[in-house]
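Just below sit the structures, each encoded as structure tokens.
Throughout, read-outs are computed from the coordinates displayed, never taken from laboratory work. Note that the coordinates shown come from a computational prediction; the quantities given were computed from them, not determined experimentally. Cβ atoms are built from the backbone, for glycine too; each structure is taken alone.
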Structure 1
Amino acid sequence: MFTALFTGKLVRLAAPLPEDRESFVVWSQRDDYMRLLDDDPVRPLAHGSFDSFGSAPNDHSYYFHLRTLDGDKLIGFVVLFNTKWASGSAEMAVGIGEPAYRGHGYGSDALGLILNYAFSELNLFRVGLSVMDYNTAAIKAYERAGFVLEGRRRQMVLREGQRFDLLLYGITRDEWMQR
């Protein structure tokens, strides 16, 4: 009768648990992961940086951990944030922290789940995201999911003396439903 909200083909959306902190601490020490995840300066994070795990949800952020269906292994996270209810929009981010699970469809499966959640459960109209132009694997996954390039912040990110563009992508409910 209803589409499964939390379970895809490879991953499931799971509640954050306090014991998940250790994995996030380890992932934060991987500069390659952190440089794909965000345009902020990277630094290793301590357990305290993840104290909000398991805290009460709020109406502007929907945060899930990604666990594999095979073995229930924690491999990353996905979040809808900066929700603007008046306009029906939110931003999203996804991160696959476990290197062995990158490039094998886990992130794409997570994208499908979070977009279905955004459009079917939250009744949002639009979801946007930003990505550095050197993160080509993520860009391909976003475009396969139906995201459309909407803009470019030229030379916004500085990494090791080289400038990179920050790309802005978005998808509407109609685009999601038509794919």
Structure 2
Amino acid sequence: MNTRWIVTEIDGKVASIAADYRHFARIAAQIAALPAEEVGSVGTRKISTEELVEFARYLSWEDLRLFGTPFQLKVWKKLCELPPRLYSYTELAALVDNPGGVRPVAHVVAINPVAYVIPCHLIIPKESLDKAAEIHAVAEGTLFKGEDLYLLDSLDMGAYAYGADVKRELIKIQLGR
């Protein structure tokens, strides 16, 4: 994967990781609304996907400087806390105590400002998760055991800001398969 990721940091804390500058304008507007003494430095740099994966290994929620509503921050924090596996939007909505709010949760996932670190790529449509479980159950009785089901092109992994191929590659990297 040749994606170059743009890391935006505010006073040494990560505010955004994206393949483009789409979050930068929103972050700049948020910073502009703060008193000048609350922000010391703002910077960006580009890193490779390999560097992103390594960088993410050492980041925690406390290393992030995110701008969002309390609900957005709750969803993003929950994503950071979850063990790495595929989840449905429905599951995530229940995990943030909003089982009827699948659409609002999906919207928050879609605007995640910190790619890979907040693993929004691991959230897929419930129908795809259910289909993968069905295929996996059948595959368990075969030589292949269904280890790579998350890569099946026939499964809809859902939308991703940087495209389906990037999402599949990040899933592959994140799940270590």
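Starting from the value 2.6: which structure in 1, 2 was distance in nm of label points 7 Å out along Cα→Cβ at positions 25 and 169 calculated from? Display every interim value, and only then the final one.
Values: 1: 3.2; 2: 2.6.
The read-out comes from structure 2.
To which of 1, 2 does the computed value -6500 (helix-only ellipticity at 222 nm (-39500 (n - 2.57) for each DSSP H run of 4 or more, over all residues; to 500)) belong? Write out the running numbers ahead of the final one.
Values: 1: -6500; 2: -12500.
Corresponding structure: 1.
Where does the value 3.4 come from, among 1, 2, when distance in nm of label points 7 Å out along Cα→Cβ at positions 89 and 105 is the thing being computed? Don't skip to the answer; put the middle values down first.
Details: 1: 3.4; 2: 1.1.
Checking each candidate, the match is 1.
If distance in nm of label points 7 Å out along Cα→Cβ at positions 9 and 129 comes out at 1.7 when worked out from the coordinates, which of 1, 2 was used? Mind dumping the intermediate values first?
Details: 1: 1.7; 2: 3.4.
The read-out was computed on structure 1.
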